[in-house]
1. Out of P, Q, which one gives 18.5 for mean count of other Cβ atoms within 10 Å over residues 61-68 as computed from the coordinates?
2. Upon calculation of relative contact order in percent (Cα under 8 Å, 6 or more apart) from the atomic coordinates, which of the structures P, Q produces 15?
3. Given a value of 1.3 for distance in nm of label points 7 Å out along Cα→Cβ at positions 117 and 157, point me to the structure among P, Q it was derived from.
4. 1.9 is what came out when distance in nm of label points 7 Å out along Cα→Cβ at positions 181 and 221 was calculated for one structure; which of P, Q is it?
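Since every read-out is calculated from the coordinates, none of them should be taken as a lab result. Just so it is clear, the structure is predicted and the values come from calculations on it, not from any experiment. Cβ atoms are built from the backbone, for glycine too; each structure is taken alone.
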Structure P
């Protein structure tokens, strides 16, 4: 992880919490990530001088990383130093995964990695980003964007969403869910979910979706429909759609499908080899539908997913 003059402590803390702490609750022999800080200078003053890091390794430490994390800073109109940009370019050129948190996307854009690509940043800085980097396809109203080897997260807590997305990519849904429980954070918010959701003060009794979501999660194997969810919530399907859009930034059907795919992934990771059983238990119906949904979500067939994330798998990854 690169830290530079004025880096925001929050994003550094997110990366440390996500990847730098031991995870004894996972029951594994050793850590799944190894984290190293690096900087252009051994002494780095953080944003607003909240604290100063000392004895930080040089940027050459990034040359061995499988993943390079670039947190943000608030003074985004000031160009990053060439040494930082060169380290980012070297990482990308040799095939490392490059990740930005919050306004760290400015550094990736300055390094030339985002030209012609989709990316996001904190909504507050969207206009500034567009003016400085018109060649980037900015998506300012999503939590994160995954462009394969380059991933960008929106502001603040979206760094946790993207971090958990990386856990799912690297180690599967079961382990990612365990990490999210440790963080006391939502296990899976899709990258396309909106950064900022309006929540006007209600003039009616509490319309939270929480009880409905919990009820549905216990019945994923049943043939639930949007109409049944609406009936359970005692509202019309149209009202249910509006509440899902307002509170979750998605539709009832999309949420239900995502939950079923997540359950299917966890069942496979726990060792269930019968695809028809997995499909039935998670509500996807048929093995063919399971294959299609899993490939769309992960890029892997069920057998490939089992080989990668099934019982007894998981190799350390340097970050």
Structure Q
């Protein structure tokens, strides 16, 4: 369920609809029961671009298992008590709360972020810290998953956090499918930097695209940072700098993330032999696979298989029981 408030940003609303609201008949099942609600019958969207009508009232949020809270550019303007009360009640009954961009202000104003980690857009970091000093703001990350409350830094990171939720709810294979439909990166770790320098390359071959595609086809091979640098015909230091500038992460962190994602997909497709999964994904040993999978997903391989393995699955509701 997405709550829309006066002056809400249309972009983040559209991200939520695109990820959680679209039918995906090619998957043979519905992923989410997604709906919108608003505090008023007519909601003026950001800068008056359009007015939203015909959506459910705030009472519809009372049964949602996941609630995406309003985000607005006028962060200094207090949210309506009606909206804040809906959010507080959702939290009290154990619903998952999600804030995109300035949604962190909404959650903090509701009093739900004190002592907790959160992300918001870098442009508002100083204002957020001054207003909510008890929140542990992580100002230079894409998103923060703090269990039952998740926040994304802004704009495109709403897609990152949305795909993270799909991966958490339905596994890596489904998240990968949704990302392909979006023509968007399947997985960017929440800890990556918000603001990534992308200078105009001095020569056209500085893009990492070809190297990443080459490596993704060979994750089961003994790839190393020095080997990737040699493939790109640069020094390891230059490769490291390009990864930082273009992806906001390191070559080793990217490689490990891709290998864990592949391991997840192999488990979801039915491979039960952990040594085979570890070898094919390039994670080496079953012990390393267990450690990496638990760190990434919070689940052991057997728990991950039980949750995301092949078999019938029910939609995660967005009104009654989901986003």
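1. The structure behind it is P.
2. Only one of P, Q returns 15 for relative contact order in percent (Cα under 8 Å, 6 or more apart), namely P.
3. Q
4. P
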